[in-house]
1. Given a value of 22.1 for Kirkwood radius over Cα pairs in Å, point me to the structure among I, II, III it was derived from.
2. One of I, II, III was used to compute helix-only ellipticity at 222 nm (-39500 (n - 2.57) for each DSSP H run of 4 or more, over all residues; to 500), and the result was -4000. Which label is that?
Structure I
Amino acid sequence: MADHLITGNAVVGQSGGPTAVINQSLVGVVEGLRGCPEIKTIYGAHHGVRGLVSGDLLDLTILPADRLDAVAATPSAALGSTRDKPDAEYCQRIFESCRTYDIRYFFYIGGNDSSDTCRIVNELSNQAGYELRCFHVPKTIDNDLVENDHTPGYPSAARFVAMAFLGDGLDNTSLPGIKVNIVMGRHAGFLTAASALSRQSETDGPHLIYVPERAFTVDDFIADVDRVYTKLGRCQIAVSEGIQDAEGNAISAMMSGLNERDAHGNVQLSGTGALGDWLAHQIRNRLTPEGGKPPRVRADTFGYLQRCWPDASPIDQVEARLAGQKAAQIARSGDFDGSIVIKRVKNEPYQVGFEVVPLDAVAGKTRHMPTEFLHQNNNVTDAFLEYARPLVGDIPTIGRLG
């Protein structure tokens, strides 16, 4: 029996970069709340907390099941997202809007900044003596939320990266050269590491993988490329946009000369091909023999393509929906707040469970790739491959003539 279930309304919002499965979580919340007599109206906030404070709300209470299923299967944020990072004053406005609309259940789907918003709003409601249950539903392609084995959105983006490197690697094999691909990941290299899932033989790329968890030096990078290129006559390289030097300075920010920052105060890394172009320039300059012909070098920046590609991981679709349903289930069970987390139970066969942890256990924290996933400064281990393979779904098998 529910313990002290409050009568009132619920609101759900989406925050941060959209993903291929964030709508699964949205629909999971709505499905999980339906039929609860204490919850009168389920609101959707257009563009996250921005819509909540402006009163731009959509009634999701009676949308037909077939409409919800279609939305769930559609990439991107159906309600619209936001990059707003609420401070104490902004959170006070969020709280006041909750009071205005008699909202007693607040669900926010997003990353660690979203969990922090939930935490602050929850603290404000407690201080005011207003009963408001706040729930963070995890989402991020970067896979950098603590307490989680992995986060909804990551498996689908990892699938895109693996498939992109597979196709790009076949191109690189057909017409050999040096290819640099820049992958999202400011502080964590999980997404870039997923490129290794494209390998099906010892000579397949990516031959080199660079992530933010390992210090990057240009001299070592050039030496690595030279070694692979000399041996194979080609080289495919995966590079996180957030690679850093030994002092923690982002290489991209230094090389691009751009000082633009996002709403969270972070140097803007996406939206520019500067890092790939700069690395390609370094390779071409340093590996061109005196008086000789420069190697064929190209660079691509995957950018936003990684987020909402309409080929979601099957596991990701299921788990994202379950994460939303779990948040609703916890809300209906009594006097709780918290962040939903995914815990891996076992690998063979793959199995996970869903738990709830305090909001401050996740809020404002960043998870990094563990040491056992990293091989030296330019590759990943079998342990990472065992971790990631169950998440992305089947990868096409390559046919070879010899």
Structure II
Amino acid sequence: MNNILKIFIISFLLLVLIYVVNITSIPNQIVLFQGENYNLKTVLGITVNKEENDFFTKHYETIQTSSNLNNSNKIGKMDFKLSLFGKIPLKSITVNVVPKTSVVPLGNVVGLKLYTNGVLVVGMSEIEGLDNKKYKPYENSGIEEGDMIIAINEKTVTCTSDLLEIVNKAKGNNLSIQYVRDGDSLNTNITPIQGIDKTYKLGLWVRDAAAGVGTVSFYEPSTKTFAALGHGIQDIDTGEILNIAKGDFVSTKIVSITKGEKGNPGKIQGSIENSTVIGEVYKNTEFGVYGKLTNISALNINVNDAMEVASRDEIKQGKASIICTLEDGKKEEYEVEIEKIYKNNNQNNKSMLIKVIDKNLIEKTGGIIQGMSGSPIIQNNKVVGALTHVLVNNPEVGYGVFADLMIKQAREVK
């Protein structure tokens, strides 16, 4: 009897786990292109029903038990409720329907300067006090690498100079620190130590900015926005995507190109010294960096070169091309092959497996190298995506992200 009870309990817990995983995997917000269908993967008993509103009943079909979001013909926003057996509410889902669009594929190498919303903790170290003893003021505070300090003693911290000023003005008194981890706001206290240089310290290494070089994927004339990189800029110490407050999109000069080899990715080395600001960055995500262009002429954009963004159904295995810059001011198109398409992947930026087959590009770079991330992928005169990653053991092969994911990120309604 005990064994039967144990089997029942284990089976029940596994069933609960399956439902919890399924519910949490369904996004709170979905962005669709006009006319696009979307299939929510649900388990038995979980249903999706529309919120009662006139907009939906006029323009959308009823959601079926298969959980298909069908015929999103009209642009706008609609709300759904996820429930168990139609009775127990589980979560709300907002669907934003955006129009199909055309973009100008670019391929220019650019610089990006990102500034964090607070200061990012990137390390910790002991402090040598005036008594020549070693101290760890941060010890037992709970603060970890990757946390973002946003306020000290209820004073907003926007940069490292803010932090230094507040800490030193406290003259060694206990400080109340507010920080963010994984979206949650937390509080702690640290008493600074006066170091041998007479300044007060927390023992934390922090950073408030990051910079990088990459390729701008496309410009969308209707919104004056740009998309770049196809992946986010990560902090070099924590590996986390930076949560930014603002950023600059700047011109860059190509200094050198290191050819990629097996086990050793190559890179485009660029300089952003004496650069010109050509736009502002407002979003840094896993699917790319986005912002508004303020100086279109700096990228020699011709809106007559605009192409339609392809839907996933239009992308085919076979030949395609990428546009990238390997010499200042000289964009070129190179032949690649789309080997695999992960059509249902909305979770990350590895949407397509891409192989470089252009001999000229292989001769110049060895294949895909760092800095080429964001190079637009063109097939049948449509923009299908952008390069994101290279396989370390084979520089001729890498991944690309769907262009529709990039557009949806840029237009995501908060």
Structure III
Amino acid sequence: MLDCLIVGAGAAGLTAAAKLAEEGYSGQIWEKMPRPGLKLLITGKGRCNITNARYSSIADFLENYTQGGRFLYSAFNQFSPEDTLKFFSKWGLEYVVEQGGRVFPQSEKAKDVLEALLRASESKFTLCLKKPVTKIEVVEDGFLVSSAREKVRAKTVILAVGGASYPKTGSTGDALKLLVPLGHSFSTLRAGLVPLVCAEPWVLDLQGLSLVNIKATLSENGKTLKSEQGEMLFTHFGVSGPVILSLSNFDFNKATLSIDLKPALTEEQLDKRIQRDFHKYLNKDFKNALNDLLPQKLIPVIIELSGIDPEKKVHSITKEERAKLVGLLKSLDLTVVGKRPIEEAIVTIGGLNLKEVNPKTMESKLFKGLYIAGELLDVSGYTGGYNLQAAFSTGYLAGLSAACHLRDTIVE
């Protein structure tokens, strides 16, 4: 009988295996895909944003989660972002801290993160690929876990099979068929950290345009849901980029996205800036007077939305027209009619009901010795390394708790 069977060779499952190996316990990791860590390999566009180093306390760090922040408190106390960096340093991974506290491997290669996790667990755990789990049964001395061609008995089981985003990497919501028959319940799986679809036809004209240092505010029925400052990207269907992905974690039916193109300037300061540009281009047409203020691709759209005649001489533009231009640059509004499908999402919102999991151990409240970690839990955060940190921390705590269970002790 195995000490532990871990289902899923992603960030959470491999971290759990590493902790169990450190505690002297062994077992197997069953992964249904032909390679481990496929989703980990594509995170951060292949660079892997491991965690975030910009925080003053665990409570401060938890402010970056839209789902399940309080649930993660114990996990982060056991395995903090600082602990994550120490862990990877121990296993030979050098890292750098970039803008906004985002931490990446110095090599800028996600595979180096995966290889560190594999090194940390390989002494005690056998990695079994192309082995999807079909059933988990509770037996007298632990669990009976089945694949298509094999059954094994294990004293403990850790489920870390991921959510339903990026199904090509193996995240296909498999936990439903494993845990629901055991009595566990799930909230609806939805797309998180995903591009937004907008109604305005002019977004197509801006396809490929990237904007930096903008402020985007998402609101519904006049109520602000969230504001974020940073980078965004226009696409053929709407908008994407780090700021937009973070805003997408909020639920809405039909929302307004207001983009402040010049967040560092007040309306009065922006008006003075425009007046200086207008003085510089005094005798030019309006369409030729915005080159110093806006990206070239954005100028025709702003001119059309402003209602100012593009052929109008700059010296003829009225104070009222200038005020409308200022307002447009401080609040370029888009109508958000939906999100891209979950197959394009970075993370899954929704998952296993957190009331059915002990946050101090990651153990199922229904079955002793069964632990759940990673994206399978109804936990989600913003971009910036927060979701991977949740996977590392819950995986670590699940591994620690399984080790304690095997020793007949309790994690406090």
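Every number in this text was worked out from the coordinates using simple rules, so none of it is lab data. Source: prediction; values computed, not measured.
1. On the way: I: 22.1; II: 24.2; III: 23.1.
The read-out comes from structure I.
2. Values: I: -11500; II: -4000; III: -8000.
Here the read-out was taken from II.
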